[in-house]
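Some structures to go through are shown next.
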Structure 1
């Protein structure tokens, strides 16, 4: 790699299975003067696996402002620096934006090295349409979360979130309120031995009896049009049928009693159907 130019290299690393790394990524890591990483302990597992011994410098959300000038100094000296996250592609819900912007402002070379990403991995196996929006980590506080979901609920694309497994039920409860009528895909332990996928409609998915381990990736399907909605939810199917004959109030009363669900949920579904019919 004698042709390797000085600058910053954004290197994607495995999201689980250590074999999921490109030959190019390994060669650049071997030829780097310094490797910037979130957690030296996690990064050492990868580097030791491939017998790579390089200087590791912690660079994470808690110190990136403090370390910025030092890193820029290294780059101005003509060194080769690699930035890696704990897993996946750097900067996607991980530190590095501040550094990349500074490099671009200073005309310092920044080179992306593509590779693993839980975003594209989950999207590819979800079965949902490939027009998607990536949001990342959702707010932890309920008030902020509601504001975010309110802004996202009408987007007619698949939406990808990162969620801490320990709070999976907290987020599922809110998804049921804002994304009813859609399908949901949950991926946990991606590329690892215990890789598990969950597929269900947002309306029907049950809360987990115990928290999930680590971080999970959740994909919400796009909004369905009136012809697609019925195949995924009995409530929506009935609402579409009854709204042609009865008043909104009567439909809400009828379905809520029949399916034993809250009137508010049926009411929101009916409003969504009316909105879709109006726009179609």
Structure 2
């Protein structure tokens, strides 16, 4: 760590999509210097094992519909743990500033005058999808990417701008969206996105036991249910989802017509 970072008391660290080899060098150094690890459910044992044996480990994980440690309590915990001479690492799956509430924790630390540093991680949208051959952008097929929350606080309605999202030239990646996938598909089709748009769901990308299933937007909810995909899962919707492959390099999509989407995009 640099001289400037020696003054940092709390590191907000992105652990990436799960594979320890996808940690950044800076994240690894912070973990190896930790006196205390405050970690989420999506941080695997292989990554926790990189911390010193004597480091205190505090689990504050959440899952869909169950938050045993509310965010306000996590914020207070970080403030309480931050004392001069102690290195606290707040370890989150993916990137702490992409649907990770890292900005809320940073705001709390800043309000208490606690020196902190954010160490970005590979977010699930790029890490998990790359594992299955799905690019976020592709010339002539996707000119933009949107990362979208798939759920609302207290299970409130998904009040999204569906017209804006229903853009055939955009790759949509929905986080925490499995429970609302039927509504998402229905709303996007109603807003004008073709029912034949490729779509895929990924669970546990980059980790042992990872799963992918793919199909058309109109069918993806049924396909996901039949495949037994469970949270946490990532949903990608757009032409690029037609690239989805299983681990053996075979097309994971048995319903969408990849060649047709390539022709439509001007590649053939």
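To which of 1, 2 does the computed value -12000 (helix-only ellipticity at 222 nm (-39500 (n - 2.57) for each DSSP H run of 4 or more, over all residues; to 500)) belong?
Details: 1: -12000; 2: -7000.
Going label by label, the one that fits is 1.
Looking just at mean count of other Cβ atoms within 10 Å over residues 13-20, which of the labels 1, 2 belongs to the structure with the highest value? List each step's numbers first, then the result.
On the way: 1: 17.4; 2: 25.8.
The structure with the largest value is 2.
Starting from the value 2, 11, 19, 22, 19, 12, 7, 5, 2, 0: which structure in 1, 2 was P(r) over Cα pairs in 5 Å bins from 0, in percent, for residues 37-132 alone calculated from?
Label of the source structure: 1.
Out of 1, 2, choose the structure whose coordinates give volume of the Cα convex hull per residue in Å³ equal to 135 when calculated.
On the way: 1: 154; 2: 135.
Source structure: 2.
A value of 2.7 was computed for distance in nm of label points 7 Å out along Cα→Cβ at positions 21 and 53; which of 1, 2 is the source structure?
Clearly, the read-out refers to 2.
Each reported figure results from applying straightforward, stated rules to the coordinates on display, with no laboratory input. All of these numbers come straight from a predicted model, not from anything done at the bench. Cβ atoms are built from the backbone, for glycine too; each structure is taken alone.
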